[in-house]
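Colleague: What follows is a set of structures to go through.
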Structure P
Amino acid sequence: MRVGLIRALSTTDQRLLHTHGRLLNTTFGFDVTTRCIPDQPYGVHDAASLEAAGPKVVDLAREMAGEVDALIISCTADPGLEEARAVVSIPVIGAGSAAAAAALTFGGRVGVLGLKHSVPSPVSSALGERMVLIDGPDGVETPNGFLLPTGIFDTLAGAQMLAEAGAGVILQASTGLSSIGMAEVLRRKLGLPVIDAVTAAGSMLTSAVSMRSPQLV
């Protein structure tokens, strides 16, 4: 399957740019083409950056739709998701709503691990009262913070706090955590299911295509 991956983080670092595409290729065998939106080096991390990202995602969706079989918006805030679905005729999956849907398949409470000051609305709206939340890693206010050693250590501590607070599954509510391969680390450390938003989107896409429905998530 040819998949267009839209990164809501502007970067010229080719290794970082293609991290999520490599993850999808390794996990599902997708042939991934990755593009990133312009002028947002800190990604989506608050209301203003989310509002700015939406139209840029839609523009990329239009440009890429003729070259791929499906699109994934690799951001847990799902910027431009509904608008992109309205202008293209192929499946479009948002990482945030996909991760929330995956987490809901587990019983019990869902520990949400993400940025310090916010939970993406596709995640909080879907989980409702099942969500267990802490005030995010202290040093991680944008997705780039997960790339720093302090961000990694703070994330490990935050995940442990969520487990101790009664979470039965951990949802990674930032695709910055996908960029550093944190899900497998947390699974080994905590012994709990950990939902990686990028692979959740890939799984939902596989299901959507098999059922020939572009509006599964």
Structure Q
Amino acid sequence: MLHPDLLSAGIYTVPEAARLVEAEQNETRVWVEGRKGAQEPMIENEVGRVGDKTAISFTNLMELRFISMFVDAGLRLSAIRSIMEEAKDTLEHPHPFATSTVFKTDGKRIVAQIARKNGVPSIYDLKTRHYEMPGLIMNVLLKDVVFDPRGDAISWKPRPKIAPSVIVHPAHSFGQPILLKSFVPTAAIVKTYAAERDSEIVAEMFEIPEAHVIEALRFDEALRGAA
């Protein structure tokens, strides 16, 4: 396996990934590792094992986000796997759901057609050119992700409603959640707040707006709630 540069690719354990994409940890582990003798992994892991733990890259995290949302929408894993595999071949990219390519009009049309072929009804109305359920999910997946000029995802806001200033960016802090602009890890803010118990003091210590401290705390609470 070719390992990406971990300094720029991001690195996440299965529990961390599960919390970020709002999925059950056991389910996420199956998507990443498969079930021995019963089910192959859903993704092509770019990292593998780091020490004694399975880890994934930011690219893989974006793929898990795709899987999680389609599972929540009621699609079977077999259908999702087929969509992913055929999209790889059709769009000629090893990780299409971590790129902007799959979210463009042709990409959504292709995914819709693949999904319909795999037993997911009411995908795409050719007369009205209206994307239904999978199309709506694709639109949600496109939101809050920034892509580089090549079309690869480079940052994501995991909880934009409660913490719009918190992003994950693979080139910063190994992909762990940070604050936009200041790049301060949210974990550092949470740890400091636990000691100081005053958001204004924490803001002064990190030289960031107090509102960003509050966002970091909300974000941490949301992640712990998703555990």
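Any read-out appearing in this document is the output of simple, stated calculations on the displayed coordinates, not a laboratory observation. Computed from a prediction, not measured in an experiment: that's the story for all the values here. Cβ atoms are built from the backbone, for glycine too; each structure is taken alone.
Colleague: Upon calculation of mean count of other Cβ atoms within 10 Å over residues 9-16 from the atomic coordinates, which of the structures P, Q produces 20.5? Don't skip to the answer; put the middle values down first.
Modeller: Working: P: 13.5; Q: 20.5.
Computed on structure Q.
Colleague: Let me ask something else. Between P, Q, which one scores greatest on mean count of other Cβ atoms within 10 Å over residues 57-64?
Modeller: Q
Colleague: Work out which structure the value 30.5 belongs to, where mean count of other Cβ atoms within 10 Å over residues 73-80 was derived from one of P, Q.
Modeller: P
Colleague: May I pose another question? For which of P, Q does percent of Cα pairs over 22 Å apart, for residues 81-184 alone, calculated from the coordinates, equal 40? If you can, show how the numbers build up before the last one.
Modeller: On the way: P: 30; Q: 40.
Considering all the candidates, the number was obtained from Q.
Colleague: Can you spot which of P, Q the value 16.8 was calculated from, given it is Kirkwood radius over Cα pairs in Å?
Modeller: P
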